[in-house]
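We did not get these values from a lab; they are worked out from the coordinates using the rules stated. Here the structure is a predicted model, which means the values were calculated and not measured. Cβ atoms are built from the backbone, for glycine too; each structure is taken alone.
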Structure P
Amino acid sequence: MKKIVIFGGGSGLSQLLKGLKLFPIDITAVVSVSDNGGSTLRLRKDFKIPAVGDISKVMLAMSNTDQDIVNLMNYRFKQSRTLGNHSVKNLLLTALLEQKGSFASAIPVFSKLIGLEGKILPITEDNAQLIGITEDNKTVYGETSITKTKKNIKKIMYNHDVEANPEVLKAIAEADLIIFSSGSLLTSILPNIIIPSVVKAIAKSSASKLYICNLVTQPGETDNYQVSDHIKVLNDYLGRNAIDIVLANNSPLPSDLADKYLEEQKNPVLLDEDNLKKLNVRIIKDKIYTIEEGYLRHDTLKTAYLVFSILMEKE
């Protein structure tokens, strides 16, 4: 069975995994653990642990449990000051971290609870904070602050040296395809590739490197970005011409939906093929979006099918 490693975090990675898990692929999802918003921030402060929010969300997306269990795991105690709007899944994973002492020991137990298929790995076991350096050399602390800052971020780093999860390095070495998922470029994708040993392992791998491009820009992070701009940022961290393939949307959004996102300062990411060719990137383009409850999302099945097709080319 072909092996893929997919880097990401949060909703973007979760959406893609819902489709990928339906195909005969050995999936390892590598998740950033630098989130510091809401429930996750309070748990990090109280228990001195890496972020659990993105990992629990991604694990639930990979599970095959029934909807009642999914609803239970997503339930938040909104009426309780003591429980502080924490979700059940975040509390369970935190409890397992307390009992087992590491994600490596806690995740397999949580996987049993939710019937997870595939492997979920944190990029690191270290409790580190994300830092952004602005173009005028100001330091912005924390993922949430980086997202909200009005200044352009020129560099992402951690507040101290971070060791990569050895299982991540092993998965990279064995991968047939390495994927960088859609999602927040600066705060979900880059936190995975600012660790030198990870960058070195990716560079050493003979697997193709695929980027699944965002559908719209993200205010404060990728304003006015075209597809090639996303690739350039990834290559800045991974090395020149690191990304081989890009999967991007080439279908216009419905005008009413485009207007809705424009009000949020989000614009469709334009597919600039000439610039991508200069970067030696192979372009796979299609209508890869769907609309769920009024929101724009990657079409999980079509995106997964296109990824599977890339894998099968090497047969």
Structure Q
Amino acid sequence: MKKSIALAALLTLSIPFGQAAAAEGPSTYRVTGEDRYETSANLAYEGWEKSKVAVIATGRDFPDALSATPLAYKYDAPLLLTNTNSVPESLQYAIEDLGVTQVYLIGGTAVISADVEKQLKALGVKKITRISGSDRYQTSVKIAEAVGPSEGIFVAAGQSFADALSIAPIAAQLETPILLTKKNDVPKSVASYVNTLKPEGTLVVGGEGAISKSVASKFPNVDRISGVDRYDTNSQIVTEFAELGILDMDLPFIATGQNFPDALSASAVAAGFLNGVILTHPTTPKATTKATIKKYAKDAEEYIIVGGQKALPDSAINKLLSK
């Protein structure tokens, strides 16, 4: 994809899967499904008519998948979700409809079993490459190696998902890896990779409550971007990279900040459209999130709402977008 599909085409593709908003009020468009797997598949349809490559992560937990968006962007591929031991029906349809013949599986057999590999091959996937490490931190290193050399790195906490997913679309567009670290210790696998890569600079994502000052100091030429909470950090990220011209803000994606699947799947699509993912509280949007929406309202042609009413109800969206 990578901005190859025009807005008109996006909306045309959305008809079977999305839900157009009423004519009154802000222009919004909701992409959802019966569950996180179908939402993931429907997001893929929004961005790709065909894709020989897909990156697949578990939809059950977030750690392994947090660094996967730059890899998906490298191969101009959707980021899809699967169950641990079986391929959801919606994913089966997506694999066949998109014409996927090559898959990158993120994580070991404990999170995506060998049975999933067998089912994917039965669906016509000819090549499966599994990227995994002994833990979430080494997995992030393995993904970084697959993404390729970079002049800089992004570092996020591996214990939570919000900060890594906030930076994911930007990291993808800059083709820069996301490395995960512990709050009070740099994992050996990460330290070794950084020592070998010798990046010119590091952007630490999140406050000292997520990544301590001592840990941040162990990375080269560090800058930090953070807020008082996950929503403020997300707003700081969106604003920073919008001002730098990295994010267009014409098709902002909006997802709940309380759970990871919708934002994870959206991150690859958003990156392809040179946009970011705005995380919002699912019932009461934070003032900082509303301020970000207001600041770039003039640039927005459409707001893409990700997930169903339970995850992000219309009432919350109306509060978020109200003047």
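Kindly point out which one of P, Q the value 23.1 was derived from, the read-out being mean count of other Cβ atoms within 10 Å over residues 154-161.
Details: P: 14.1; Q: 23.1.
Structure Q accounts for this read-out.
2.5 is what came out when distance in nm of label points 7 Å out along Cα→Cβ at positions 234 and 258 was calculated for one structure; which of P, Q is it?
P
A value of 2.8 was derived for distance in nm of label points 7 Å out along Cα→Cβ at positions 74 and 186; which structure in P, Q was it taken from?
Checking each candidate, the match is P.
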